[in-house]
1. Using distance in nm of label points 7 Å out along Cα→Cβ at positions 61 and 85, single out the structure from I, II, III with the greatest value.
2. Could you tell me which structure in I, II, III was used to calculate helix-only ellipticity at 222 nm (-39500 (n - 2.57) for each DSSP H run of 4 or more, over all residues; to 500) as -5500?
3. Here FRET efficiency 1/(1 + (r/R0)^6) of positions 157 and 181 (r between Cβ atoms, R0 = 25 Å, to 0.05) was calculated and came to 1.00; which of the structures I, II, III was it taken from?
4. For P(r) over Cα pairs in 10 Å bins from 0, in percent, the calculated result is 9, 34, 34, 17, 6, 1, so let me know which of I, II, III that is.
Structure I
């Protein structure tokens, strides 16, 4: 999906989120699970129209949202939260932040992670495995990278559509960059290997400690 697609999407509205549900989810599966404290610095990478960044800012965290599209950042700023929103590519963090700046980078559904993970994607032009090491430069030692992504773990990769990457492909992506400390579906059910994850389904939360 291109920038034009997302600009049109955000100009017309947003993805179908229930803010009350998302707030409860963030409290349970991010704040409580990983022990975030007031004042911690959190980056919402590929934040779209900023719903999750704005909700996280309500926990007295110091939150930044980075989003490439004009319409996404415009909508995010209109939420009026204390989060700070920056229009930039995920590959341009060094322009805005010092290394080891964040306690957590949270990435929910960014398009890069919906496609090929270990080779150049024809749609995005990005090899995600080459970009991930750069993200970890901006996490403090002991800090976390949390990816929340849709997949049924089947390995099905339809042409011109989002991919359902296997658990092992995400583990392969993050394992070189720290200790993978959490793997579950969105409901909190632990996923352990490809076969079990395919049976459990329910999408993925995978967390790597630097």
Structure II
């Protein structure tokens, strides 16, 4: 991400040579991973392609994780302690999400009662995956506070946790079939948009 005031400002560490020139490649990979992640959560996809969707979701999350790692290297100094906490929470949530996808993908391949044990192990992982939304809100607050990155992206990040609560609550009230689409928009959908925007900035400023 670049400064809100001046796109050519020196707080983009890529200008100093402290970040590898791989940023555009990482940006493309991050965008792809974000789109795949969002697509695997779309209503009906997992039911139609249970194994493929879980493996694809795992790959997408790992690509996004790699992107956020580079993001941290590029912008660690300018985001400060609050940004470091936000990024850490996002990455912890991504790891948990990856474990959840892996459990879903491997579970059906396990023999006998082992399938249930693997599925049970995935439950806490999916609970911890919500750290992604908490971390995004914290990270967006740091971006806005430090005036780092495009304003729309920072606002979308800040809105991540409120959107999660509001969207899930609205989905529960609406009922099927609308609830699935509303819940998706408040979870995987909004996360995919934010991660894609971060990846786009890598592509443009790498």
Structure III
């Protein structure tokens, strides 16, 4: 038997971003009394303000299982934004962001990529990550590394054999936590779609 909570968390009107501290408050409040955030029901929603304005929001479902309850967790939220002019991902900066968030034994629990803005007008993209750690600390430390596989340049399609080979190479070092589709620039000009995969290792 399950019980549920639903929370709608608004994102910034001008930027499409959010305050990580306030989102963390919502997550901690929603997780009280045995409830746990349900990853498959963490969604990107829209809402209305003054009837006219369509604003972004996160929709979060929390679930409590009456018989087999999970341990209690502490949570941490971090964000990463793509480059302003090119909207491409800086792999070193993204990895540093993940490793900083995982310090102290926190493990990535959920990752989401969503559209954001700069100065209200200019589009960019943002990553949001939720980390968690059981209060009964098991002493594990988590580290992250990122694999990027470019799509075929002229057709914009993925090379299945290349992607599979890259996954198998990285899979020998860690487990997949989340994957995204992003892009990079060739020669500073040409846009090329990429598969960005985050892997996790433990010690």
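1. Greatest value across I, II, III: structure III.
2. Numbers: I: -7500; II: -25500; III: -5500.
Structure III accounts for this read-out.
3. Working: I: 0.35; II: 0.65; III: 1.00.
Comparing all candidates, it corresponds to III.
4. On the way: I: 9, 36, 41, 15, 0; II: 9, 34, 34, 17, 6, 1; III: 8, 29, 34, 22, 6, 0.
Value 9, 34, 34, 17, 6, 1 for P(r) over Cα pairs in 10 Å bins from 0, in percent corresponds to II out of I, II, III.
Read-outs: derived from the displayed coordinates by stated rules, not from any lab. For clarity, every value in this text was computed on a predicted model and none was experimentally measured. Cβ atoms are built from the backbone, for glycine too; each structure is taken alone.
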